[in-house]
1. From which structure (I, II) was relative contact order in percent (Cα under 8 Å, 6 or more apart) calculated, if the value obtained is 31?
2. Comparing structures I, II by distance in nm of label points 7 Å out along Cα→Cβ at positions 47 and 63, which one has the largest value?
3. Kindly point out which one of I, II the value 29, 22, 20 was derived from, the read-out being semi-axes √(5λ) of the Cα gyration tensor in Å.
4. I have 1.00 for FRET efficiency 1/(1 + (r/R0)^6) of positions 31 and 55 (r between Cβ atoms, R0 = 25 Å, to 0.05), calculated from one of the structures I, II. Which structure is it?
5. Comparing FRET efficiency 1/(1 + (r/R0)^6) of positions 23 and 135 (r between Cβ atoms, R0 = 25 Å, to 0.05) across I, II, which structure shows the greatest value?
6. log10 I(q)/I(0) by the Debye sum over Cα atoms at q = 0.17, 0.22 Å⁻¹, for residues 95-166 alone computed as -0.72, -1.03: which structure among I, II?
Structure I
Amino acid sequence: MEILEAIVLGIIQGLTEFLPVSSSGHLEIGKFLFDIDAESSFSFSVAVHGATVLSTVVVFWQEILRLLKGSLEFRMNDETKYVLKIFVSMIPVAIFGLFFEENIEAFFDGNVVFVGAMLLVTAALLILSGLMKNRNREITFLDAFVIGIAQALAVFPGISRSGATISTGLMLGNKKEKLAGFSFLMVLVPVIGANLLELFKGDFSSASSVGSAAIIAGFVSAFITGYLACRWMVKLVSRGKIYWFGIYCTVIGFLLLILG
């Protein structure tokens, strides 16, 4: 992998991890265009996903600190309830990961036609959420579980995790101002856990085919663009403007169906 390719893929990961257009889908498109083998880019994928996790922590560090301090009081306060809702949202993705991991991995084979079809699903969710009337409901435990199901379905390349979770919350009538933060915080533990699992079982003997310079370049570009995209996305959700990304997903989805 060349350094320029690493920077481009890092930018793709950083932007699409938070914008509702599917980071996994766009990484598959990027690898397809650059003709990059998935096995040889294992260490790179771990690095850029770690970069976006770090950018999330940097953006929400005050909120994370507040939740930790509140939950450590060991009483059922607002912070403890919020943390419990986050854990409830993780149940569906944990079930998917435990029982369907091998089935899911089969979809990450460079099949851009499948990615295109899933991008159309993302587009439908984004556009539908834009038609919903905002009811300003607080996120309940049941809402958290339903949003978690949306997150679990986003394991397929082409279905945007942020798009699916935020759109589901909007369709449930949850407050726009709260959804972006909840959507981004609820993914921290599953993504960190998945990356740690990959680190333990992964084969880093192929790291030399990527090169440390390319990994560092990808990490830095993913972190910077992820930080900017995360902050921008929070503002977009509070204004209820994410349905515009549905048009983009529709165009790219049909292009992939045609070209694939």
Structure II
Amino acid sequence: MKINNSNIKILNRDMMKYLAYIPMFIGHMIAWINLMNHPENELSLYELPLPLLIIAGLSLFCPPVMFFFIADGYKYTRDRKKYALRLLLFACISQPFHWLLFQPINGWWTFNVIFTLFFGLLSIIAWESRFKLWQRVLLVILCDAATLLLSSDWMIFGVLFILFLHILSDRPKARFIAYSVLIFIHTSMNLFSLGTVPTFKLITYMVVMLAVFMAAYLCMTVFYNGKKGKHPEFAKWFFYIFYPLHYLIIYVIGMKLR
């Protein structure tokens, strides 16, 4: 019997974002509070009990969903310039809260993921411009280099995810291959920690990463229906406000638990 695809596309835009933000908040709370207690050790995540390590890994469901929505938002937003400026504004608003948590660990020269989303959107705008091909490629490289210069979360990879999800949106097989390759490379970089952290925990965390990344892709390509939720305006501003706010909440909880 042939499956009606419309019957399984049960997740609208707001539901997908809530689905992404809940594990993000819980996972960040576990990982970041642990890091606050061990600022001298960036790999302290692997000192967590295995169940907490796995839960922390579930937070990685969120970034691919956000990458999808930047690529999706480019197509549907009425004013792309305004969209880009809004991302930049909330990246700047979130940055003091990012420093609040991570300055003691990484210093001042690290920036939050919304900067990566901003440059990802700029890369799409550059790619869809009327410039010559070499000029468009150069602009994309500059956008990607900006995330490396800023040391923003998901630097280099975030821009590439967003751009390929956009360029290959009408070619599902090629899009899946590109996504899988990027995920494999990103996950494999954890192998540089081999020998410095417990091997079993490292491999378990990498397996969780791969599973979560693929679950995010499945949700966005199979179960997402492309429709708005019932309260799109509220949801839009809630998600923008919640990101910097969740830094503050985690910081306060972490300080209380010390």
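1. Label of the source structure: II.
2. Greatest value across I, II: structure I.
3. Derived from the structure labelled II.
4. Only one of I, II returns 1.00 for FRET efficiency 1/(1 + (r/R0)^6) of positions 31 and 55 (r between Cβ atoms, R0 = 25 Å, to 0.05), namely II.
5. Result for FRET efficiency 1/(1 + (r/R0)^6) of positions 23 and 135 (r between Cβ atoms, R0 = 25 Å, to 0.05) over I, II: largest is I.
6. Label of the originating structure: I.
Quick note: the coordinates plus some simple rules give every number you see, no bench work behind them. Here the structure is a predicted model, which is why all the values come from computation and not from measurement. Cβ atoms are built from the backbone, for glycine too; each structure is taken alone.
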